[in-house]
Structure P
Amino acid sequence: MLSNFAFLDLGTPELIIILAIVLLLFGGKKLPEISKAIGDSISELRKAASGADDLHKEVKKQVGDVKAEITGQAAANKNV
């Protein structure tokens, strides 16, 4: 199965050309700022994804607790 980005089959020459164009567009002084901003964005995205995993685990635990409570109440009602 082909990836959605198969058309982006970039080799070394293409990457060098792209980096040269970016350098011309933004200049040498702006590149460190841009790369730092991209790094910070990726870090925040990973942190948010980790938080979502923790939230998913907590919700799953609470759903299990509610199921157990309902099952316990149903069993108590049968005994009455």
Structure Q
Amino acid sequence: MAGKALLRGFAAEVRASRTILRLSQEELAYRANLHRNYIGMIERAERVPTLLAIARIAKGLDLRASELIARAETRASR
């Protein structure tokens, strides 16, 4: 799987999951203990998140990191 496709899939999954929970980027950032601008950059696929950031984002979305990544892989393969 191409790296850029996975990054775009991850970005789309973070945004979709956040939207389903009706969270703003700011609220997700608070829950994940990350800066709100960083969340925006991830959702636009402008940044490659670290493993720690992925784990924090997943926790903020009430998901396991493995589940978030699996969903991103599914989106990337479409």
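Consider the structures P, Q: one of them gives 11.0, 31 for Rg and Dmax of the Cα atoms in Å as calculated from the coordinates. Say which. Kindly include the intermediate steps, with their values, before the conclusion.
On the way: P: 26.0, 81; Q: 11.0, 31.
It was calculated from structure Q.
Of structures P, Q, which gives 3.2 when distance in nm of label points 7 Å out along Cα→Cβ at positions 46 and 70 is computed from the coordinates? Mind dumping the intermediate values first?
On the way: P: 3.9; Q: 3.2.
Traced to structure Q.
When distance in nm of label points 7 Å out along Cα→Cβ at positions 14 and 54 is calculated, the result is 1.2; to which of the structures P, Q does this value belong? Please list the in-between numbers first.
Values: P: 4.0; Q: 1.2.
Of the structures listed, the value fits Q.
Work out FRET efficiency 1/(1 + (r/R0)^6) of positions 38 and 62 (r between Cβ atoms, R0 = 25 Å, to 0.05) for each of structures P, Q, then name the structure with the largest result.
Values: P: 0.10; Q: 0.85.
Biggest value here belongs to Q.
Out of P, Q, which one gives -22000 for helix-only ellipticity at 222 nm (-39500 (n - 2.57) for each DSSP H run of 4 or more, over all residues; to 500) as computed from the coordinates? Write down the numbers at each step before the final one.
On the way: P: -29000; Q: -22000.
It was calculated from structure Q.
Values quoted throughout were computed directly from the atomic coordinates according to the rules given, and no laboratory measurement underlies them. No experiment lies behind these values; they were computed from the predicted model shown. Cβ atoms are built from the backbone, for glycine too; each structure is taken alone.
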